[in-house]
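Each value in this text was obtained by applying a stated rule to the coordinates, not by laboratory testing. Please read all numbers here as calculations on a predicted model, not as lab measurements. Cβ atoms are built from the backbone, for glycine too; each structure is taken alone.
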Structure I
Amino acid sequence: MSEASRALLFRLFGFKSFKGSQEEIIDHLCAGGDALVLMPTGGGKSLCYQLPALLRPGVGVVISPLIALMQDQVDALLQAGARAAFLNSTLDARATREVERRLFEGDLDLVYLAPERLTTERGFALLDRLHAAGRIALFAIDEAHCVSQWGHDFRPEYLQLSALHQRYPAIPRIALTATADQPTRQEIITRLALEDARIFVASFDRPNIRYTVNEKNDPRRQLQAFLADHRGEAGIIYCLSRNKVDETAAWLNSIGHAALPYHAGMETAARSDHQRRFQREDGLIMVATIAFGMGIDKPDVRFVAHLDLPKNIEAYYQETGRAGRDGLPAEAWMLYGLQDVVLQRSRIDQSDAPPQQKLLEGQKLNALLGYCEAPRCRRVVLLDYFGERREVCGNCDVCLNPPELFDGTVLAQKALSAVYRTGQRFGVMQVIDVLRGKDSDKVRKWGHDRLSVFGVGADLDDHTWRGVMRQLVAGGLLHADLTQHGALKLTPEARPVLRGETAIEMRRQLAGRVAPRSKKGASAAITAELSPPAALRFVALRQWRADTARAQGLPAYVIFHDRTLKELAEARPRDRAALAGISGIGAAKIERYGEALLALLADA
């Protein structure tokens, strides 16, 4: 089957070879086996079920959780020359009947369905009829982590998808997700009845993404400085609250950035419109809560910024993975402060999850805090969480500008003692005022100016002490109790430090530390790699692509990715045979766009 799949890969998608374990997965599925595939965003998961659906008899049934993205996925397949359609609530009765007719007449290779539609009585009745007619090639369950009951993308309908195995045991199934730690992986296997499935785990490394974490001190000023290097580029900015999303989007527009808000509190029509615009227009910034992003199929997102700490390291990896799906340079940039830690811990404490789940979520948050505070390569820490070993990357803020470390044991003892002496009843600022010996009304009111710890930290400023406190909270030595207005409390791990039995290593504060980086955005970086004539051709090709996509009502990347345009600009093919040698241009696209491309390149 490998020879047939490679030939189809080239004819349809214009690729000469598979990436990673794609070919092995495709062969396994074509042979009738079940599979669970963990592959990072941009790693080519879709091909793992699209090609087997085309190679096996019948139609591939793809369960996708986001209706808004089905159109783009189907459009991309149609552009490549495959026969695809979707069935969802956006279709009227007549259009639905037409898709169903094509299904039973063998006129479709793939059909996309939302889980809400598939798991209805009518949905299963349709599958029963297709199965009886021998017309189902496979089932593909995309975004399989949605089955995880305690994950932030949980979809109750996914729990019913185990019925696919019960009703159609001979039909191969493939479940795919971009990220799943070991507990989530096991939950997918159990809930989808994939105990006998072969598990394929690709590398989680995204080497084209630069990871940066900065201490939060003036978020708007910091964000504005970051965006100065990304003018005109598509990006996503994540915020924790809906109000912050709205305010940030409005502020960005006021300073000249084209930004759209997205959160669950908006009307459905407005949300859908903003998502559609982000997919189809160049250079838009989406400011969003975690309600936005799952399954985003836009390859040219050049940055993902977090203005607030995500809930755990798995969510962080998934959200940052929406940058640079085309393999070109991208940035994952995050601001992080003590209040973020307090808020996320309180969310876990106040949730309705059972105690064991709260413990697990706390451990996941600790892993993220360890990532934020780690003095070693961010990529090493991130991949270590997923059980993958690698050497230092040279492409994160820690590698590019290593932090200065020092023995912080004495500072930790002073801070912990101040928390203890003030009765473990006060928040960060009161404790810092005591440490610095500030003669304030609140300090005098509680008699804290008479404590032995009053003024023991007068040689350090507020900023430095906030950093010490943040590292102690992140390290699990202090706990901020939101039920008592953020009062700091010692944890059992603090005792050996106070007794001098455990040393504490700290990092100098991050304020003012900026990893060296190019002053050019990724799009400019691409043209900088080209000769002047090729750079001009690349710009002309992008404009042609934008005009072509607009005329067809399609996202630009559905026509061609930037990587393909770059190769076209460099190689400047003169005939159709040469066009076929360009990665990402299959037979259907040569037929559709070949003459226009050759004419443009001849004149450029």
Structure II
Amino acid sequence: MTAQSKLIGGSFLLKNVDVADIFIPEEFTEEQKMVYHTVKEFMLKEVHGLGIGRVASLDAEKDKDLVMEIFKKASALGLCGVSVDEKYGGGGLDFNTALLFTEGLAGGFSFATTIGCQTSIGSLPITWYGTEEQKQKYLPGIASGEKGCSYCLTEPSAGSDANSGKSRAVLNAEGTHYILNGQKMWITNGGFAEVFTVFAKIDNDEKLSAFIVEKAFGGISLGKEEKKMGIKASSTVQVFFNDCKIPKENLLGERGKGFNMALNILNSGRIKIAAGGVGGMKFGIDKTVEYCKTRVQFNKPIAEFGAMKQKIGIIAANLFAIESGVYRVGADVDKKHEELLKNGTSANDAKINSMREYAIECAILKVQGSEAMCNTGDEAIQIFGGMGYSQETGVEMAYRDARITKIYEGTNEINRMLTLAEFYKRAFVTKELGMGAAKSFIPSTILKNYNPFSGKGFLGEEFEFVNNLKTIFMIITGAAGAKLKEKLVEEQEIVMNLADILSMAFVTESAFLRVKKLSEKKDVSKTELDIKTKLAQLYLYDALDAVRKSANNAIDSYAKGAEKKLLKSLMRRMLRTYHINPKDVRREVADYMIKQNGYNF
């Protein structure tokens, strides 16, 4: 990373971001949009085309042939290799376009998980960490869909604490093969995969290593397909390794570096969950708007009722904000990748380090995206009423399928703690953020000098609020760190409160930066700008409530006496009432969505 680089993950907290430096979804090229529409139309034809009832009843074990038939069709269309470099037969998509691809997948319900694994955690370990020989051997078959791939990390006793896994690999006496023994669980695509990335410890190592394991090596047996709450058509099995012989050259990356590899692959998976959440929310709002316009009660469509408009407005605001954050970060990853290449970093390391740079933002978006998507599914069922609870409409399936997103790629609780841990590491250990210890706590004299809402011009008050969200995070986390010191890590409730404040600051800023940049474009209509401004304002209105709650929880959990009084006073002043009429704004947003038949931007 060059000293003058603007591309520093987490730095949004310490600076005012120039809109010229960010990417917004409205800037996607026609070629990128074509990728999105190709995969979305495939899902509509091949998955939705089965009929919602049939899709809802799909089972990974009973319907394996049908699922694999769709998988082969996706392969023929090139959907299995979008993230694999062109020289190995893939599409070679940049990261932001791969996120757009993931959004398009979301309408494929369980099948989206199948393709998502193939193009993300299944193939990325080899794409990012493989030697040239490993890439040439495995990536063409993965990209063509000839070989399904899978990612084997979790064990019965090692979930969030992945490095505590017991799987072991021992080099044989001849020095030619590792002999692997162990058990992995919750393995997506495991029922049909031919290539597995498996994490295990070599000999008595404390840290994991990674291996490329072919099913053809033998010594591999599979458990039955798991019976799950959702994503039922996605293959999920336990994988058992019994004296599985792995050629020595199939060690992936460096010995003992598997845990770091796993974390970095998961960073990619986390933001892709958020991208899938964007697609899921769009599906949800489109379905609910359609239903609201046709469902008549008390002699008029329920779309005319304020209670329905409130729900549509909340869904749309969450969607707009998460979408803004996802593609802002996706573009930054691509820009960081290009910067590293220009500075002489190897192709593999450039991919790895550009992703690692934005670990904080990826964790934030995973949490906020998955929770917004789950909320959308819940509200969609509520809008549909009894029909939402029936399999006939497909809404209950979307609700069940969404729920896993708060668990995999690290539970949301783990990701909240990771967000704060990564921030502390970069701020005070590696000092990448350029923030001295003196800046970790803003002195109380700010109370005398603070002039709230001095911002002028378009969105001046809103950006003042954004800055105050950042400042409140710095104040409370600095005070908590000063008082609790190393014990803070043990106070997980406080850590999660602080992570939520940081998250709200980032996502809210992303929404308003998007609106600000749109306001400077000549080809944006007044109506579009007005609606998108209101979407960002609605998100801020609700974010302020969430931050007040998290801040109060954190302060009440560690502060006492004068310190507590000071922090509460400052919080009330900086997070004062935001004067919009939420009812009227939500109704205006909902009316637009209803007129446009959904989130039709």
Structure III
Amino acid sequence: METETISQNPKTDISSSKKNMIAPPGCSFLIKEENPDNIFITEEWSEEAQMIFETTKEFCVKEIFEVIKSRGAEFDVHQDKEEVISILEKAADLGLCGVSIAEKFGGIDLDFNEGLLFSEATAYGFSFATTIGAQVSIGSLPIVYYGTEEQKAKYLPGIAAGTLKAAYALTEPSSGSDANSGKTKAIFNPDKTKYIINGQKLWITNGGFADVFIVFAKIEEDENLSAFIVERKFGGLTTGAEEKKLGIKGSSTVAVFFENCEVPVENLLGERNGGFKIALNILNTGRIKLAASTMSGCKIAVEESVKYAQTREQFNQPISQFGAIKHKIGQMGVLAFATEAAVYRTGHNINLKTEEFLSKGKTENESKLGAIREYAVECSLLKVKCSEAVDYCIDECLQVHGGMGYMAEMGIEMGYRDARITRIYEGTNEINRMLSLAELTKRALKTKEVDLVSAGKKIPGYLASQMLPMKSKTGWKQEERIVKNIKTLFLLLSGRAGQQLQKQLADEQEMVMNYANILGEAYVAESVLLKVQKIELYKLHTGNDFEVRKKAMQVYLYEALNICRKEAYDSINAYASGQEKYWLKKMTNVLLPDYDINTKAYRRDIAEYFYENGGYAF
């Protein structure tokens, strides 16, 4: 195990890097350079955390992955609902339904980053990841974070034990991305002891068998949503038939109908009019947990591709030896490695920020919620990056399998269909791109939490320095320059467009998404560079192990440059003209010069490394 490598190497004392770790402000990556010492990398997992991962992964592989393989068919809730419920209850018996619940309520209360590791492991359960994800995240976290002690004591032990199945009911037929426009209503009964809820919710995960629903509705004539804990047994709550879906067929998805559903007033969750805030904060946690799960899907795609490529022969040799196959497997590995670095960097920052808030006297729930809000931009960016990475990887995995990948018996086409939803739920990727820019702008202009103005004033001098050739490309100078230049490009282009278009920029959604893509590349590129730097700094790997990881980082930076160059040109062409267009493109080329590496050879080396180790081996 990697932790054994750490403990056995007398030169390695990574624990020293943890002593002075501080939580950087959210979005500060854009204007500050991070020290490798101040990030968390997966080589630092404790034995306990690794045990949680292995236990969860082993459970998902045994109960779902191997069963699907043996019978050549996926779980389908239309005929396998009782089996799906049984698997969820078995998971609860192992403690897996209480990962976010305090010990006094029957849970194991993992810290945030360990919770992401749990989400990574559940990806081996395919659509079951959605089922258990709803149970441990959106279905229970509103009670964990906003419930009274009485509400927690009443509901959380049952959720942790699996005797209560949980669901989250927000989306309506006319309100998806615009959640606060929901029409479900709650009015008081005559003596004001109960709320009477009427309305409809759509696409509710676990809804077909849930006992407890987190329901969002507007009380009387309120402008904003409120949240309620609603039990199925209250009556007046019915569910529609299981939806017929493209993928995640093993998870329950139904419409939920409320017809004079009577809910005790003590089941109001949080404050009246506070439901929209609850929904947003829970979605932030869901986004980064989804990022962890989809990042894991990239690794699974590598593993399945390596196994098949080494056994499938064409033209008298394994297809693993063909350059086109090595390219695919190498690129999948690059995406998994880079996104993993960014996911756990963010999760650990949330941990650090939670500790900081606790030290300032905030309650545990206030600290956890405040920390998640702090990194809302990073959560949105990672949801986009990881969900699109897994779509790429599973598509290439299917291509490696060729015709067999298209057949149901291999399970690849199931993964292909399952992955597609990840770009839609927890907020579509388009919405998340626009949210990330809107939140960043608010922090810069309204709350003044991120000083983009001062950063913008430094751009002219910095641009002038970039016109000079690099004196040296030794060490990490070239890679650090690439990362800083991508950040500077974002500040330059978004700032200039903001000056020219002002409030109209928000309506230019194509341009906003261009800038969000550049911002996402900046964050992931910096994260993977910092990870490799820390590996080298503490000698966590030696020889070929380190060199291959370094090559994966370099390929990611190479691709990031190409992506950012295109996004920059698209945004410039969308509004600029004349001399402004000329100079903006010139500055783009100054900031994003050629990065002279042999990506063909690097991807081949990564693929060969995976072949030698039997799968994803970073």
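To test your reading of the models, identify which of I, II, III gives 27.4 for mean count of other Cβ atoms within 10 Å over residues 334-341 when calculated. Numbers along the way, then the final one.
On the way: I: 21.6; II: 19.1; III: 27.4.
It must be structure III, since only it matches.
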From I, II, III, which structure was distance in nm of label points 7 Å out along Cα→Cβ at positions 542 and 590 = 2.8 calculated on?
-> I
